[in-house]
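Coordinate-derived values only; no laboratory data. What you see is a predicted model, and the numbers here were worked out from it, not measured in a lab. Cβ atoms are built from the backbone, for glycine too; each structure is taken alone.
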Structure I
Amino acid sequence: MALIERLDVTTKATHWKGAIPMNYIYTAGRAGDEFLRRLRDKGELSGTACAACGVVYVPPKTFCERCFARIEADVVPVKARGVVRTFTVCHETYDGKEKAAPSVLALIGLEGATGGLIHRLGEVDPAKVRIGMTVEAVLKPKKEREGSILDIKHFKPA
């Protein structure tokens with residue numbers, strides 16, 4: 001079936017094998033840039049706060065999602081502690097090769113903030129990870145930080 005053909009019966013859906021080459025550059029944007037700068041320079045996690053709604057967003061936003069107020073300049077520190085909202089245990093690398101040891105990726109909801117960060121869990125047996133588990137960020141030493149989300153080495157059980 002060609003891409004331009006319409007699929008009338010969804011059970012006839014199929015797939016194509018192969019690779020789709022994608023080249024891209026990710027930009028953090030103004031709010032995300034400030035998050036990364038504070039992480040690098042102060043070893044601090046931050047979000048943006050909406051005074052009207054009382055919501056703190058992590059990752060930081062330029063505008064409040066509820067009232068559309070501009071909040072880019074309203075940067076506040078947030079605790080480097082949160083809970084696992086969901087997670088996955090990875091047994092293969094991105095190219096489909098088996099890993100020597102499984103790794104865990106999780107969505108971490110930080111205390112006092114809306115949203116969350118997707119990051120690695122470390123210092124934990126993958127079989128013991130649970131939704132609702134309290135975790136805290138482990139940062140790289142200051143001299144090794146580059147202004148990247150990877151300045152957070154991982155989150156570990158608190």
Structure II
Amino acid sequence: MNKNKEQGNSLDFGILTDLLGYHVRLAQVSIFRDFAANLREYDILPTQFGTLVIIGANPGIKQTDLARAIQLDRSTIVPLLDRLEKSGWVTRERLPSDRRTNALKLTPAGLEFLNQLTPLVHVHDRRIQGKLDKTERLQLVKLLNKISPGH
């Protein structure tokens with residue numbers, strides 16, 4: 001059997017099976033699918049949830065600081081915030097000291113929504129983490145932080 005053919009699959013994945021990024025992406029897709037299944041009725045994506053968490057933990061955060069924190073560029077952060085604002089979960093307010101800069105805050109509805117989602121996200125995360133023992137979880141986080149430092 002070709003070493004590049006994944007077990008139970010007749011496709012040859014070529015060099016992909018040797019690439020770390022490919023395996024990280026497969027893990028991400030699996031995690032995002034579980035997230036979506038667990039929160040299907042709320043129509044929210046992991047990036048949107050993470051954005052709400054960061055804004056909730058940092059009321060008044062500048063839009064540019066948020067973009068840096070979640071590693072999104074301007075062309076991606078603006079539509080994301082547009083959706084969260086349209087949903088009534090986030091407000092953008094111009095800073096008096098810099099009219100070009102937006103400060104972000106959760107609305108009361110956004111805080112309530114975040115509080116409603118958080119226990120469901122914990123269930124999702126425990127299910128994902130349950131596939132690893134404690135040592136494996138710590139090791140995985142340590143290794144991922146080596147690839148993506150600064151978190």
Q: Could you tell me which structure in I, II was used to calculate percent of Cα pairs over 18 Å apart, for residues 11-82 alone as 55?
A: II
Q) For which of the structures I, II does the calculation of distance in nm of label points 7 Å out along Cα→Cβ at positions 19 and 131 return 3.5? A) I
**Q.** For Rg and Dmax of the Cα atoms in Å computed as 19.3, 58, the structure of I, II it came from
**A.** I
Q: Taking 2.6 as the value of distance in nm of label points 7 Å out along Cα→Cβ at positions 51 and 99 derived from one of the structures shown (I, II), identify that structure.
A: II
(Q) Given 21.0 as the derived value for mean count of other Cβ atoms within 10 Å over residues 43-50, which of the supplied structures I, II does it correspond to? (A) I
Q.
When distance in nm of label points 7 Å out along Cα→Cβ at positions 35 and 107 is compared over structures I, II, which one is greatest?
A. II
Q | Read-out helix-only ellipticity at 222 nm (-39500 (n - 2.57) for each DSSP H run of 4 or more, over all residues; to 500), computed value -18500, structure in I, II | A | II
